[in-house]
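Structures incoming, each one as structure tokens.
Since every read-out is calculated from the coordinates, none of them should be taken as a lab result. Not measured: the values here are computed from a predicted model. Cβ atoms are built from the backbone, for glycine too; each structure is taken alone.
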Structure P
Amino acid sequence: MITIRRTHEIAVGHRVFGHESKCAHLHGHNYTFELVVTASALDDLGRVVDFSVLKSTVCEWLETHWDHKMLLWFADPLVQVLTAAGEPVWIAPCNPTAEKLAAYVGEYVAPTVLPPAIRCVEVVVWETGKCSATWRVDA
């Protein structure tokens, strides 16, 4: 299997509702997303896909939906407070941990925005320069 990898950085606020330490408070990260994709065959030029396709699909989705927004779990009581105040909130179907964000991009975002011949096989979310979470397709 041949894969390609593209990274994309966005600034995001969040909190982990119910966290036992400081991540329970509103804070933010400069996340780096690593997207790894493959195809059943290389194209006529010998590529999985042009890197610009990842930019115009998954990276654009991240920019539009998450960049400079507060990601909060729908069960978080701050959702109502911040939306009522007019703050940009993306309401997540899960607690917005790095693990859950990686899985969301791999399982929901990538399959809906990538061309049908391209398959996302791995998403790494770097929350800091020292901490990351990886979602990977089951073999």
Structure Q
Amino acid sequence: MRFYLDSMVWIYLFEGSPDFGTSAQALLSYIRAGEHTLLTSHFLLGEILVVPIRKNDAFTVASYRRMLVETSAVEVLPFTAETAVQFATIRAAHRTSSPDALHLALAASGGADVFVTGDGGLTKLSVPGIGQIVDLSYRLL
């Protein structure tokens, strides 16, 4: 299976969220233990780097880069012309925020079986190219 985790899921993981960190860690452990592919993007990296850069935390910036885009453990999805059309289509059809639409478009372009989000409102959407959109309450088989 191919999994795309939106930026909030990564933030829960990295910051050890008391409410969602355990669920996010269990999901990541499941993905890594199986024959699953973890999808990411440079846009996602940019989103989660805001706070470490604001804090001038070069160590965390470098760590996030290594974990998200400088490893063979993930597939980094490109933003292509087709992704741009998908982004616009999602924004037009669902009136989602630009960041949410961009994450969804990237996940769709990568053929994500599961898109995991911290935003329960997104779970109501149906996006061609994404098998299912779930929140962290999603239980893996």
Practice task
Looking at distance in nm of label points 7 Å out along Cα→Cβ at positions 7 and 103, point out which structure of P, Q has the largest value.
Solution key: P
Exercise for the section: Identify the structure, out of P, Q, from whose coordinates Rg and Dmax of the Cα atoms in Å was calculated to give 14.4, 41. Expected result: Q
Completion exercise
Output 13.3, 42 (Rg and Dmax of the Cα atoms in Å, for residues 55-126 alone, calculated) maps, among P, Q, to structure P
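Distance in nm of label points 7 Å out along Cα→Cβ at positions 23 and 39 was computed and gave 3.7; which structure, P, Q, did it come from? Show your work: numbers first, answer last.
Values: P: 3.7; Q: 2.1.
Going label by label, the one that fits is P.
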Handout entry: helix-only ellipticity at 222 nm (-39500 (n - 2.57) for each DSSP H run of 4 or more, over all residues; to 500) derived as -4500 - corresponding label from P, Q
Key = P
Completion exercise
With FRET efficiency 1/(1 + (r/R0)^6) of positions 47 and 79 (r between Cβ atoms, R0 = 30 Å, to 0.05) computed for every candidate in P, Q, 0.10 is reproduced by structure P
Problem - Per distance in nm of label points 7 Å out along Cα→Cβ at positions 95 and 119, the highest-valued of structures P, Q - result: P
